[in-house]
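Colleague: Structures given as structure tokens follow.
Each reported figure results from applying straightforward, stated rules to the coordinates on display, with no laboratory input. Please read these numbers as outputs of a predicted model, since none were measured by experiment. Cβ atoms are built from the backbone, for glycine too; each structure is taken alone.
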Structure P
Amino acid sequence: MASRTALHNRSVPRTLPDPPPKPYWLYLLECEDGVYYAGIALDVEQRFFRHVFGLGARFTRARPPVRVLAAREYPTKGDALRAEARLKALSRARKLAFFDVVA
């Protein structure tokens, strides 16, 4: 039988490991007047409804969104922000195609 000291000194994790970080999403909305709005969020559906109810960006308070056109997952906020900057630099015609390209 193992000694009491040997049992006590076993390495037992004292806390649970940190959960993996939640991914960020880059999303593209179509607004009432047909313009596009791009943003990032942890939860696209929740963010969409915040925009719909006037709790999102100033842009979408003036032009409420009609639908989510596309969304793409990114592992970190930084990756999502860089992708958002690339997306916003594209012409309107190329914005939807951005989501068709495999990341």
Structure Q
Amino acid sequence: MCASEAHIRSVPVETKELREERLVARVSGADKQLFQRAASLEGRSVATFVIAHAREVARRIVADYETIELDAVQSRRFVKALLNPAPAAPTRLKKAAAAYRQRVAA
């Protein structure tokens, strides 16, 4: 393999969805040059590079917010709470909550 082929690799691009929306962003000259350089190294256009990496980070962030990670102690407490729910709220507390809701709604 020659040196010019060493950095060329096939990169899969997701094109299953119809692209109807537009996303515009203003960036500094330094950021634009960085994106162009990185996109070039991956053999992609700047738009494809930015979209692919933004999608990857967005999915990771959403997954982090949607996933609860518990250690062993927390996991046991969680399961115990599910298997042994707290007793029903006392009548006095229920009446107070209903009165509060009426005052707030009014």
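Colleague: Rank structures P, Q by relative contact order in percent (Cα under 8 Å, 6 or more apart) and report only the one at the top, that is, the highest. Write out the running numbers ahead of the final one.
Modeller: Values: P: 29; Q: 22.
Largest calculated value belongs to P.
Colleague: Which of P, Q yields 3.7 for distance in nm of label points 7 Å out along Cα→Cβ at positions 77 and 93, as computed?
Modeller: Only one of P, Q returns 3.7 for distance in nm of label points 7 Å out along Cα→Cβ at positions 77 and 93, namely P.
Colleague: From which structure (P, Q) was mean count of other Cβ atoms within 10 Å over residues 21-28 calculated, if the value obtained is 6.9?
Modeller: The structure behind it is Q.
Colleague: For helix-only ellipticity at 222 nm (-39500 (n - 2.57) for each DSSP H run of 4 or more, over all residues; to 500), the calculated result is -10500, so let me know which of P, Q that is.
Modeller: The read-out comes from structure P.
Colleague: Given a computed value of 309 for volume of the Cα convex hull per residue in Å³, which structure among P, Q does it belong to?
Modeller: Checking each candidate, the match is Q.
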